[in-house]
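Pasting the structures here.
FYI, it's all coordinate maths here, none of it is from the lab. Keep in mind that this is a model prediction, so the values were computed, not measured. Cβ atoms are built from the backbone, for glycine too; each structure is taken alone.
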Structure I
Amino acid sequence: MSGHIDPIDLKIVETFGDNSRIRLSELAEIVGLSIPSVSERLDKLQKKGIIKKFTTLVDERQLGFDIQAFVRVRIDSSKHYKSFMEHVLREEEIMECYSVTGDGSHILKVMTHNTSSLEKFLSRIQSWPGVLSTNTSFVLSEIKRNSRISSEIVKQNLLDRQVLVVFDEKKSEKKSRK
């Protein structure tokens with residue numbers, strides 16, 4: 001992460017995680033700044049890459065995607081990595097892809113209409129160069145899914161890394177009395 005971030009920026013990020021459609025006037029009231037100041041901070045958070053994009057959480061099942069699954073893929077060597085990634089980027093059923101440690105090299109979050117379409121999808125993956133095996137786990141129910149990051153946990157992480165700018169009123173008072 002480039003540069004420092006302060007508690008107001010954290011509150012902006014947390015609030016947008018809850019509701020990315022919030023009006024700037026409401027956000028300004030929540031964080032105690034003017035609308036232009038909030039707008040400027042949002043622009044900076046986007047330029048720094050802290051806010052990547054504004055998005056919507058969709059209930060895939062409402063759109064007919066009854067099968068959600070996590071597919072662990074094992075590739076035989078890193079020489080197939082580029083080809084594997086190209087295939088992943090082309091597949092519409094793959095919602096997310098992570099390079100991981102442990103058994104396998106990647107985990108794919110997949111959604112399909114039914115088990116038949118999942119079977120066809122898995123056959124395609126298994127035919128990709130370098131794919132040794134797949135292991136599929138079906139999602140039975142969603143217990144937690146959110147895009148909100150708690151400002152408290154982020155604050156502690158940033159303090160630990162010494163990249164959070166914190167205004168300490170007590171220290172400021174002591175300095176101004178001297």
Structure II
Amino acid sequence: MEENSMNCESCGAPITRMGRFGRYFCDHCDRKAVATPLKDSADGLVLTGTTTDIPCLTCEDTQLELGSLDTYPVEGCRRCQGILLKSSAFAKLIRKRRASYNGADHSGEFDPALDGPRDYHSRLTCPTCCLSMDSFFYAGPGRVAIDSCCRCETVWLDCGEVSSIIEAPGLR
């Protein structure tokens with residue numbers, strides 16, 4: 001078994017398939033698999049170890065892996081823990097997590113020079129359409145700048161940005 005891969009506890013085969021309700025299944029024996037977030041993930045990112053053909057948007061030489069946040073399919077980077085997901089999944093994830101969050105509100109440290117939107121020359125390239133993604137302050141709670149491609153309806157989130165939005169003060 002590969003150290004970074006998620007394998008079936010029953011037969012040891014790699015887990016790559018996520019069912020309709022956010023549960024992982026073994027392609028070999030069709031059993032349910034338990035999805036465990038990465039140990040050091042601030043956002044609860046689960047990665048299967050199955051790489052995609054999409055390079056990480058911020059790392060130089062890392063491929064994204066199939067994974068999930070809660071029941072939503074994502075592609076994530078094991079190195080920087082950045083997350084690529086559909087805009088609709090992002091909206092549902094944030095709504096669901098904010099509604100169920102019971103912890104203390106956190107505003108967090110914020111440096112606009114480091115945490116603000118990317119400038120024109122450092123914008124990320126959408127892996128689907130290969131055009132520059134928009135970088136802007138998220139309009140909801142939290143001091144987070146996100147990257148989004150409105151043409152492909154995808155969002156890129158850096159590590160910790162989901163948690164920053166969830167734990168931010170404001171209407172739940």
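For which of I, II does mean count of other Cβ atoms within 10 Å over residues 43-50, calculated from the coordinates, equal 13.2? This value belongs to structure I.
Work out the source of -13000 here, i.e. which of I, II gives that when helix-only ellipticity at 222 nm (-39500 (n - 2.57) for each DSSP H run of 4 or more, over all residues; to 500) is computed. Attributed to the structure labelled I. A value of 30 for relative contact order in percent (Cα under 8 Å, 6 or more apart), calculated from one of I, II, originates in structure I. Each of the structures I, II was assessed by mean count of other Cβ atoms within 10 Å over residues 59-66; the largest value belongs to II.
Work out the source of 9.6 here, i.e. which of I, II gives that when mean count of other Cβ atoms within 10 Å over residues 99-106 is computed. Answer for the origin of the read-out: II.
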